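Engineer: Next up, some structures in structure tokens.
No value in this document is a laboratory result; all are computed from the given coordinates. Given the structure is predicted, the values throughout are model-derived calculations rather than measurements. Cβ atoms are built from the backbone, for glycine too; each structure is taken alone.
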Structure I
Amino acid sequence: MRKNYNAIDLMKFISAFLVILVHTYPFYTSVPTLGFVTSNIVGRVVIPFFFIAAGYFFQKGNPNPARFKKYTFKLIRLYLVWSILYIPLGIHLLNGFMEMTPVLWAAGSFLALVNFGTYFHLWYMAALIFAICFCYFYLKKFSMKSLLILGFILFLFGCLETYYGLLPSGAFLDAFNIYLMIFFTTRNGLFFGILFVSLGMYIAKTDLAEKIKHGWIYSGVFFVALCVEAFSIKNLGWAIDYNFYFMVVPFSFFWFITLLNTKLNWKVDFVAMREYSVIIYFSHGIFLELIPILLGTQYGYLFDSGVFRLFSVLIPTLLLSYLIKHKIPLLK
């Protein structure tokens, strides 16, 4: 009998909308505290959840060479197709920040493709491909325990961009600034993806969900701790960005276990929800860039409204997602 993963599929669907909420930040101007909570706390648990889910289901699916090849090929195909589609929008976005020579464009395009994508939200796919490959080959030689330890050490380095204000002046800070000049962020497969993918694989390999029956209690405790951490960092002004929190690790771990242990038997097409979550994630970036272009200088001020920004991206994203799901299988 197939295990009931409906709660996971529902969370994936909800998470896709949370990503749009993060990228349109509708409340930041009108209700700053709510804006911070939605974009920089709730929204920041989405990608760790996606990573853990990917690691879990990859491990559950018996990660032999054939399975690994099939899975990674699908990820790479999907990533490359969407990366090509986003090239014009990525160029338009960068043109608003800097002027680049053809040589810089070529170098930048390669760096983008292997590190964070041709448009900013595609970094997740590049990171997932790297993390899955790294974890798969690492576990051929070393233990799961050592992978988790390594993943956490790498995550600690990634946290430097969130705890940047704590770094003392000196050679290390100078070296880190050079890193940021080249790569812009520590949010990638190496410093972010490996830990969460390995956590998902660990949960699957040990059947840990069967042993932890009250994960929702731990989830609640660690979510409160996450909020305290986030507001502390905000008030102290330490962060360059809010991509990394220490408390997002235990929260995401127990939250995923809670979802695994939640059985939903609603008469809802959860498989369709799962499929839509992928399409919505990939496609919403089109309208983040396209809507302001279409509005032009005359009506561009409308996009400054948080509510307008949210719905002007959300509605066409849903329409396009429906079209892709039913008519364009290459993009899903």
Structure II
Amino acid sequence: MGVGAVSMSGPRATGFAFEVDQRVPFYVYRWSTGWRRAQLSAVLDNYTHVIVESGTPLFGDALGRSAADDIRLCQRRGLGVALLFHGSDIRLPSRHAERVAWSPFVAGLDSSTTVLEARALVNATLVEKLKVPVFVSTPDLLVDLPEAQWLPVVVEVAAWRAPTQPFAHDGPPVVAHAPSRASLKGSDLIDPVLEALENEGLVRYRRIQGVASRDMPDVYRNADIVIDQLRLGIYGVAACEAMAAGRIVVSHVSEQVREYVARAMGADLPVVEATADSLESVLRDIVAAPAPYLETAAAGIRFVEAVHDGRVSAQVLGWFLGAPPADV
């Protein structure tokens, strides 16, 4: 039978925003008392559970209203409440800088580090104060929230499927890098390597900027290799989308993440490992002998179908919703 759900989001400045059921303009979210009353009534009278993302207030943030205020209101009305975090909303930069060699949060590398540190501390306090179920969408965040449960990101696998496998064309392979935020993804480490290899004639480099989410499948289908990131040590939506497209995905993914995924899913993460020190040699090896990497790309499709097509995430949410997994 299934469980119904409605998603709500405020406006996004980036073209990477995803489709939602209700997108609320900033001025409405911030100032409209009429919208707030209507949203309160709609949620409290019609829903049984709420998942609050990134510590963002459900009913607007006028007059300093916090997510904690809204969550307590929902709880008083008998709604089940959980928190969900995705990355910079809970990842503590100071902790990340201590344990990840190429962290973007080393002093001076990213101008937003101070703001992100403060935000993560506020949300960590929210978690500690509320004692509600907590989910994280990437396994690296379990370092910051060991009490959380991994809720795998979901991609529509069929929408990314490519008609051909990598290296199925003449000429140099196409390498794509499409950072949602260049400073966090390590584009400063990636661009010089790829530009040099392109000048050498070894690859064609496609540095992607300002492309809307709906156009990204074509970007990946037209690439042979996708470089995700070199600074965070994670894999998330972008890597999953590239795997779903059957591309050879290259990224720096920490041992903590790889080991957790292998234990939890019973399968190795099919992302080719590279760091700032090894990226050039890894790419040269892929171009010189692509066969084993094509096997990794094929494994990527199977991995995303098994872990990130929504079925695992539905099972994770089932216990929170109080529904048998088959009904979620």
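Engineer: Work out the source of -12500 here, i.e. which of I, II gives that when helix-only ellipticity at 222 nm (-39500 (n - 2.57) for each DSSP H run of 4 or more, over all residues; to 500) is computed. Write out the running numbers ahead of the final one.
Structural biologist: Numbers: I: -23500; II: -12500.
Considering all the candidates, the number was obtained from II.
Engineer: When relative contact order in percent (Cα under 8 Å, 6 or more apart) is calculated for each of the structures I, II, which structure yields the highest value?
Structural biologist: Numbers: I: 30; II: 16.
Max of relative contact order in percent (Cα under 8 Å, 6 or more apart): I.
Engineer: To test your reading of the models, identify which of I, II gives 1.09 for Cα Rg over 2.2 N^0.38 Å, for residues 9-88 alone when calculated. List each step's numbers first, then the result.
Structural biologist: Details: I: 1.42; II: 1.09.
Attributed to the structure labelled II.
Engineer: The value 19.0 for mean count of other Cβ atoms within 10 Å over residues 217-224 was derived from one model only; which of I, II is it? Kindly include the intermediate steps, with their values, before the conclusion.
Structural biologist: On the way: I: 16.1; II: 19.0.
Clearly, the read-out refers to II.
Engineer: So if we calculate volume of the Cα convex hull per residue in Å³, for residues 57-232 alone for every structure here (I, II), which label has the highest result?
Structural biologist: Numbers: I: 167; II: 158.
Between I, II, the highest calculated value is found for I.
Engineer: Tell me which of I, II gives 16.5 when you compute mean count of other Cβ atoms within 10 Å over residues 81-88. Before the final figure, lay out the partial values.
Structural biologist: Numbers: I: 16.5; II: 21.1.
Matching structure: I.
Engineer: Using Rg and Dmax of the Cα atoms in Å as the calculated read-out, with 20.0, 60 as its value, let me know the right label among I, II. It would help to have the intermediate numbers written out before the result.
Structural biologist: Details: I: 20.0, 60; II: 20.8, 65.
Computed on structure I.
Engineer: If mean count of other Cβ atoms within 10 Å over residues 65-72 comes out at 17.1 when worked out from the coordinates, which of I, II was used? List each step's numbers first, then the result.
Structural biologist: Numbers: I: 13.0; II: 17.1.
Considering all the candidates, the number was obtained from II.
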